[in-house]
Structure P
Amino acid sequence: MVAGSFSDEVTVAMPADRLWKIAFTEFNPLLLPKACAGFIESVEVEGDGGPGTVTTMKFTAAVEDAKVFKTRVVATDHAARVVRSEVLEGGKVSSQLSSEMTEMKVEPAGEAACVVKITVQYERDGGELPPEDQAKLAQGYLSLIKKVEEYLVAHPEELA
C-alpha cells in the first residue's frame, strides 16, 4: 500500500468569511443543487456540520464518473477556516483508493476574494495515483467551489 498526497487551489471572488460561512459553517443542502443544476440532484446532511457530520451528494446522469459522493467531517477549525473530511463513497478515481482524506482551507486574498486550498491524502494499493487522476480528483472538488461562487455572485441576496 502506498500513501500519497497532492494539493491544488482556486481563487474565489468573494470574501473568505462569506464563503466559509455559506459553504462550510451554515451549509444549506439546497445550495449545491441550485448552484450545480443539472449535475447535483440532491444533498442530504446528517449532523450539525461539525465532526461526525455525514454529507451525501447524489449526482444526475450527466455525471458519468459518480452517482453518489459521501463524506464525514473529521475536524473543523473555524478560526483557521479549515475542514477535514473522510471520503466514504466516491466516483471512479476515489474507488481506486483504500482511504481518502481531504482538507479544505479558505484563506483571504484581499477584501473581496479568497483562495480555497485543497489537500488530498490517500492510501492506494498498486502505487501512487497517476497525475491525471490526481488532477481529476482535485478539479472535482474545486469545480464545486467555483459553481457555488458563480451562483452566489449571480444571486448576491441569497444566503446574505
Structure Q
Amino acid sequence: MVINGLNDLKPQIHESVKLFEGSHIIGDVKIDENSSVWYNAVIRGDKGPIVIGKCSNIQDNCVIHCSDTLTTTLKDFVSIGHGAIIHGCEIGENVIVGMNATILNDSKIGNDSIVGAGSVVTEGKEFPNQSLIMGVPGRLIRQLNSEEIKKIKSNALDYVDLIKSY
C-alpha cells in the first residue's frame, strides 16, 4: 500500500480503515471509519478532493479520481465493485456500484441505489433514491424494493466484517 501526500495535501485516513497491498491513496483524500481499500485500487485526489464515508469498500482494481472543479463523494455504506471507475461524481448513502461500472463527472447517484455491473453513467446524469441503474449509457430501470435496499447495506457490512479476518 502507498499513501502519498501531494504538495500540502495529505490523505486523512481513519485508523480503523483497512488498506490492502497494492492500494494507492494520493493527495486530498479523506476516508472515514471501518472502510476498506482493496488490492490494487487507486484513489487519486490530485486535482480535487475525494471523500469516502464510513463502512464503505473500494474493491480490487478500482480507480477513484476527481476533476479541477468537482469533489468526488462516496457517502456511508457504499460498495464499489471490482474494476469500477468513479470520476468527479457524488454517490449517495447505501449504494452498490457493480463490477467494471463507470460513473463520470458531475453525475449523482441517489441513496439506496444499485448501478449494475458494466454500466456507464454519463457526465451530468442524476438518478433519484432507490434506483436500479443499468446499461450503456446507464438508465433508470426501476425503483428498488425494501428487500433489495436491505441487501445493499448488508453487503457493505459484510465487508466491514471481512476486513477483521485479515
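Read-outs: derived from the displayed coordinates by stated rules, not from any lab. As the structure is a computational prediction, the values presented were derived from the model and not from experiment. Cβ atoms are built from the backbone, for glycine too; each structure is taken alone.
A value of -3500 was derived for helix-only ellipticity at 222 nm (-39500 (n - 2.57) for each DSSP H run of 4 or more, over all residues; to 500); which structure in P, Q was it taken from?
On the way: P: -6000; Q: -3500.
Working through the options, I get structure Q.
Output the label of whichever structure in P, Q has the greatest value of relative contact order in percent (Cα under 8 Å, 6 or more apart). Let's see the in-between values first.
Numbers: P: 29; Q: 13.
Once relative contact order in percent (Cα under 8 Å, 6 or more apart) is tallied for P, Q, the winner is P.
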Using Cα extents along the principal axes in Å, for residues 9-56 alone as the calculated read-out, with 29, 28, 18 as its value, let me know the right label among P, Q. P
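A value of 0.60 was derived for FRET efficiency 1/(1 + (r/R0)^6) of positions 41 and 105 (r between Cβ atoms, R0 = 30 Å, to 0.05); which structure in P, Q was it taken from? Provide the component values of the computation, followed by the final result.
Working: P: 0.60; Q: 0.95.
The read-out comes from structure P.
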